[in-house]
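Student: What follows is a set of structures for review.
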Structure I
């Protein structure tokens, strides 16, 4: 990555043009902010479906993001995790736990976390391995020696199929789930239905599907995650079908989209850095823990979330007033030169401390599915190492046009 000098007054994180600009320009702009104005105010992007908000402070350094994430009493999530001020109904509908504060957040997380215990993750471990093996088998049978889309054939299918298996969703419904998630997170990209109507339609479709699934498992429990969550009781309360519907959107979208993008960015990075690929694949067990953390740092699939100050406070001496918005740019924090030595180098042996913040920077909203995502990334690259060691990215990635998801829509590869 070649950084160059960017004029501070030319940087506008709310401009659509910024997020469609070359990636080296964006990285240069974030480096400029980190070094010269790490907490900077920006006007908000205008949308047709919500009033323009009052603006926000962009946080670009790792330590400041860490501070806000670890102090939910000072910086709440309940007023929205998106930059724009969605209605409370839309905020809860699409955000579920992400847009909640305690005690409501604690209650819901306590219930759904019963589906993500070490026991539950261990229960599906063998399925994760079998699914990775099946996907690579199909790729080798169908595409060996030919170019194909890595996202469609490998990275997109793998986490989606695992989430669907965990939730008890039949294989015949996987494509519909996949299309809904693309529409919800692809709003604004011309390849997807980039309208509010399309977003709402996809959300309602997924919500209705989830409600029916949850009500069925409440009446007819099986051994899937939906049944575990619908029958879990905390302080005498269960999930309502409405709560399950909103959480389902969060779980399926987050569990699919973020892991598929981490795996895709990881494959691109390993192709571009053959020395790192050789180092990891040559001693896989030794380097897997640090390699997975480096892939998440490198990819940072979710680039930001917002918090709102609950009172007058400060961040590293910078004054923040009550009700002002702060936006945590995880992608910038994961390139912070103060924290990571040579942050623009992909290094599978990079020490795991200090922590990358691709799963969030701790606190009550740390990613519930982080351990599952880590296992999926490790298992898929182990399968590639053993079964398709010469798999290479052969084309330029087509990046999602988004200021929220660091997505790759498609990228060609070859397994020769």
Structure II
């Protein structure tokens, strides 16, 4: 083995040690550091299952067939099933639907595979055992890779998302090779502690697979943490819409595209009688009213738009590729939805309305500040005209 360890017991012990250490590290991340707890607990479980797989396989010839053969195969599939099931938890706001679907799909592959393996005899040609074990593991890994790609591409460039999810495809390739081999030649059960080149190579592969799985998930968790930090620096802590700085950057970027013939418009929003609400119901009620307003207004905003809080009770919406008439329609829809909404605080109802100013960027505007100023003037005109109206600059 070119100077590399070739003692199967040493390689087995090293792989189990890596799995055990990784399992404890993930548990510490979950319990002490509170880093992606669901992912960390899942990875601790996956590493424990991988170690158990190796332990039961090493008992072949000594322990009962149901434990050393069937048990080890089911544990191997369960390792990848756990990896697939925890993948939605990498999302910043994992949905219950995605999490439930991940667990159901994992069990949908694990349980029939376990039943099929229980039906097959563990003797002679074991090609079907290999196909079931590695085929199930391959599908689970591909589903995990798909989930990782889907979550990353919404927050990163496609190229970077592909790079971060690519190691899962490498794991899938590793699982594909034994599956393809079973299609062209018979396979038999082997002694894990034998010193043949095949067993040594397989143990090295298991060690590499364990390291790759943990390194991949660690990189995905780290990416999640970095994205969370970036999000915190760009989001308003109360309402979770863009903060003033992030919104200004988006408007400046859109203004630069104005010179290439791509128009945009702004909608300025100021909550009506907000000081009176704070004085009457308290600042906690004011915060709740702002959250309710964002909840009502957000459905009117497209994915390409930018919704931000300028400060206090003032908000602004950037509408790319929108003219003045289109922006006025959006503002009127917002005004109507907000007026029709219901806000209650400690049993007291309070009407929520806002004044809206609308402005379209013009080719002669030197900077985005000119557009903001016109939208602001429109909003003050709406205030002067009795509030709860939309006014163009």
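Student: Have a look at I, II and say which one yields 0.10 for FRET efficiency 1/(1 + (r/R0)^6) of positions 119 and 223 (r between Cβ atoms, R0 = 30 Å, to 0.05), as calculated.
Tutor: Label of the originating structure: II.
Student: Compute relative contact order in percent (Cα under 8 Å, 6 or more apart) for each of I, II and report the one that scores greatest.
Tutor: I
Student: Hey, another quick one. Could you figure out which one of I, II the value -15500 for helix-only ellipticity at 222 nm (-39500 (n - 2.57) for each DSSP H run of 4 or more, over all residues; to 500) was computed from?
Tutor: Label of the originating structure: I.
Student: If you rank structures I, II by mean count of other Cβ atoms within 10 Å over residues 143-150, which sits at the top with the largest value?
Tutor: II
Student: Next question, about the same structure. With percent of Cα pairs over 33 Å apart coming out at 50, pick the structure among I, II it was computed from.
Tutor: II
Student: Here's something else I'd like to know. Starting from the value 14.3, 42: which structure in I, II was Rg and Dmax of the Cα atoms in Å, for residues 135-206 alone calculated from?
Tutor: On the way: I: 14.3, 42; II: 16.1, 48.
Matching structure: I.
Student: With FRET efficiency 1/(1 + (r/R0)^6) of positions 159 and 175 (r between Cβ atoms, R0 = 25 Å, to 0.05) computed per structure, which member of I, II shows the largest figure? Write out the running numbers ahead of the final one.
Tutor: Values: I: 0.95; II: 0.50.
When FRET efficiency 1/(1 + (r/R0)^6) of positions 159 and 175 (r between Cβ atoms, R0 = 25 Å, to 0.05) is computed for each of I, II, structure I gives the biggest number.
Quick note: the coordinates plus some simple rules give every number you see, no bench work behind them. This one's a predicted model, so the numbers in the text were calculated from it and none came from an experiment. Cβ atoms are built from the backbone, for glycine too; each structure is taken alone.
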